[in-house]
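Peer 1: Several structures are given next for inspection.
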Structure P
Amino acid sequence: MKEKTRKNVYDAFIGEAKAYFRLLAFAEKAEEEEVPQIALLFRAVAEAERVHATRHMNLAKELIVKDTDTNLEKSFQSEKMVSETAYPEFIKDAEEEGETAAATTFSHARDAESYHAKLYERAIYDVIKDKVSTYHVCQVCGYVVSKKAPEKCPVCGAPKEKFKTVE
């Protein structure tokens, strides 16, 4: 794929993925406001945007998705950078502006991303490669744990019931 088209496909993927989540939020708001037909419209268009994002990702896949070892290393480096560099800056800015809710969500995300990096690092060093394990994801902060969900999330304190099992 040529350079401009590659960039456009990637940008389109990002835009469609953002639209998907934005429209789901709009649908939720319409439900809260008891406008079910509009909520349904937002969910339907969100699904269409997911289709678009998937099609764009499929075009860009060979550019983005490599062999598993490379994907693990890239994911590890990305999580490490986000938890050690990006989120600390976001937290600092939010705290300076007195935005405590944003600082809290950024702190939770930073801590969860740090755990994600550790999971990837374990995978890189073949600690888990030959095992098939269940993971549990905190639906409040995004913390991921293998084996069994803790009684209380170590990042945000959410109870065990807030964990979703991924098999």
Structure Q
Amino acid sequence: MEQRNEPEVRIELWDEGDLGLLRQLNSPEMTVHFGGPETEEKILARHKRYYEIAQNGTGKMFKILLLPNLEVVGSVGYWNQNWKEESIYEIGWSVLPAFQGRGLATEAAAKVIACINSEKKHRFIHAFPKTINPASNAICRKLGFSYIGECEFEYPVGTIIRCNDWRLAVGEVE
């Protein structure tokens, strides 16, 4: 087995017990690129979507666990999306502030890409980090995504944000 300097993470499917993590990820600091914290009602609805998405066959959400202590450090996932009249996978991640800058989101997203590559329902995976989010844009570069360009993206619903469109062909990175 080759030696790696990257941190080791495990991803596990989101379940009903992960509401506390979602509340942590809903802090003002964590939602600065997403229009600010959501109301409790919206958090509860998002939590339900997160743990039901795999059952619906429309994607998968995971919690990120840091090895060896299995400390919960964030979330990562993918879901079906329509983008420019094409069915795609959209991928997203979020790592708690105390754990940022250590490569955890990159490692977790790589594991999610491996899941997508085994599923192969769509041709492309897209990520849409805000243009002013250098960390998430760097993750896209590290994972081999191609920069398509700036775009307007609706997130959350009703709010248009300026994002970068990054694309990776399914099966391109194993």
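Bear in mind these aren't lab numbers, they're just calculated from the coordinates by the rules spelled out. Because the structure is predicted, anything quoted here is derived from the model rather than measured. Cβ atoms are built from the backbone, for glycine too; each structure is taken alone.
Peer 1: Looking just at distance in nm of label points 7 Å out along Cα→Cβ at positions 17 and 153, which of the labels P, Q belongs to the structure with the highest value?
Peer 2: Going through P, Q one by one, distance in nm of label points 7 Å out along Cα→Cβ at positions 17 and 153 peaks for structure Q.
Peer 1: Can you tell which of P, Q yields 21, 21, 17 when semi-axes √(5λ) of the Cα gyration tensor in Å is derived from it?
Peer 2: Only structure Q yields this read-out.
Peer 1: A value of 15 was computed for relative contact order in percent (Cα under 8 Å, 6 or more apart); which of P, Q is the source structure?
Peer 2: P
Peer 1: Given a value of -9000 for helix-only ellipticity at 222 nm (-39500 (n - 2.57) for each DSSP H run of 4 or more, over all residues; to 500), calculated from one of P, Q, which structure does it belong to?
Peer 2: So the calculation was done on Q.
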